[in-house]
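Novice: Some structures to go through are shown next.
The numbers here are math on the coordinates, done by the rules we state, and not lab data. Quantities reported herein were computed from a predicted structural model and do not represent experimental measurements. Cβ atoms are built from the backbone, for glycine too; each structure is taken alone.
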Structure 1
């Protein structure tokens, strides 16, 4: 079971590495403006948020997150088969919206399945299972960048959507082979999820994480565009993303030890402060070496942040609502946070004619969760 979950993470985040790194440059090659890029990705995230909540609730009611995961990955694969043939904003938007009806739930369902599986397998931990996703991200971020560069950095090279589709097909097929994880004996009702949403500590964690993720939108959406606009090859995009993901892997490996030495609040604060510094420096990066080297701070931006987020959710959400809790997190943080960040990034790119100013604004926005975390009398100060 754990081995299959590792492969699922590897293939899923290999697809994410392809999509986040090269989808926006691919759309630019199709002639999309920054606003159009922001609009189609906004539509995807906007639908993905409620879809995650619905599928998470279904999984908890059935007591079978692995079964719901197999359905969602199959539906996502079916919807994305049209991506290599979509050439206009409307066509791309339709494909992304259809896929979002399923894709928004993949991460919460996979995480819920993994958290329960590692509890039943001695010697395993969530962070060390999840890091296989980081390995997959490195492989495709670097490998596809080199492939696109060798192919002459063609505008709208179909190697990008085809590579993404191959990754989706791989984890969709693998998800069908997952054995069911034993369900919690007490099945939740929909009203239990409503009570969960009124938990002040959970609301605080979601607010911190959503603001952080919105501030990461210029990186997730426009890093490849930043590299291209600077006259650098796709190989630099891949190298930068690979460097960041290697740092992320080491952070995930070290996270259990860090959590044993520092409080969750201190680790969250380090992630937010380090990310603010990172975006400020990226906005003024002098060239390829500096741009690549700065990605080492991804250890804080994602590695430490993600370890903190998962730990905070485990402390806050009851076991019987684990899939629902992960779905709420995905909807608010990855759904709403991404949607707002992507839309603003697209509009900002058209206004400024460059991606660099977006990172300067992101650096300022990243200070908000840090300030909220350090304020006295916040729910986080009373957390275990």
Structure 2
């Protein structure tokens, strides 16, 4: 497995990358796709492929493209209207992308993946998406990913393609994610309030101070903003990958990024790369409950990489069965890990605080010594 990209120079070695382009860049803030920009983006991505990299594209813009085609003058407000625009816009977008990549040297095929949140939360669907990405890469085709806005409703929406791109990067086991946006990167002050705001070149960790810089923004067609981009950075860097947030008005900035030049804001990996199964546990699957543990158990899990035993459990929240994905929270209530529970919520509540040898006495049998085994646990 490729080593983490702990500095910009290492980006030259990235062999699999994910690029996300936002609605404002693709539409220029209007209701039609900026086709010259899309062609320039395809040309830049084609050059990355020619450098020996495998590149997937996460694209926004379907609703914006469809809104223009269906005669809307402003962003549609109702869910059915947005879904109708997405249905029309996805057809147009893929036609434009296919045409643009066909004109590259060498010509490249494209493949479309339309995802919803439940498509990645389900382990089987998650693996199917991974296998599709792998097959497209093997054939030299460009995977083009978008949220399936034609069927998404509030409870299954990613809500923005920043988070979607982070989850795609994690699933694809990419070494880097690049977010092309309409600002130069993360600035030390909101640019609309402070025209002298300066670019932050590197963010080793997304702290509360960094999050405070994320003013609520977003174009009238897009749903994202700096908040969602920082959320994406948290996901990607926690998985052991790098992220770059950079102004994308000229898509050839991608060539500078992967030449290791100091453009945009660089978010280095926070640790070693997670293995594939733990990536799904950490970021894609939906938690069904919470197990709160004491300080000693938290330290054993985080620092000594131990399994969770019933003796360290303080309380259980939620109703779940054995094998469910749960979050582990410390005394402060903050989740610090996720894992698969060997027992039901009711069983865990019955044995919490007890020594392992007491499990059989309370439950009638000893199925597992551990409530969550370390092989099925990932620290966030």
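Novice: By the measure mean count of other Cβ atoms within 10 Å over residues 282-289, tell me the structure among 1, 2 with the highest figure.
Specialist: Largest value of mean count of other Cβ atoms within 10 Å over residues 282-289: 2.
Novice: A further question on this structure: Which one of 1, 2 has helix-only ellipticity at 222 nm (-39500 (n - 2.57) for each DSSP H run of 4 or more, over all residues; to 500), as calculated from the coordinates, equal to -25000?
Specialist: Computed on structure 1.
Novice: Quick one: Rg and Dmax of the Cα atoms in Å came out at 19.5, 58 when computed from one of 1, 2, so which one is it?
Specialist: 1
Novice: Hey, another quick one. Given structures 1, 2, which gives the highest value for relative contact order in percent (Cα under 8 Å, 6 or more apart)?
Specialist: The structure with the largest value is 1.
Novice: Just checking, which of 1, 2 has the largest value of percent of Cα pairs over 29 Å apart, for residues 146-369 alone?
Specialist: If we compare percent of Cα pairs over 29 Å apart, for residues 146-369 alone over 1, 2, the biggest value is for 2.
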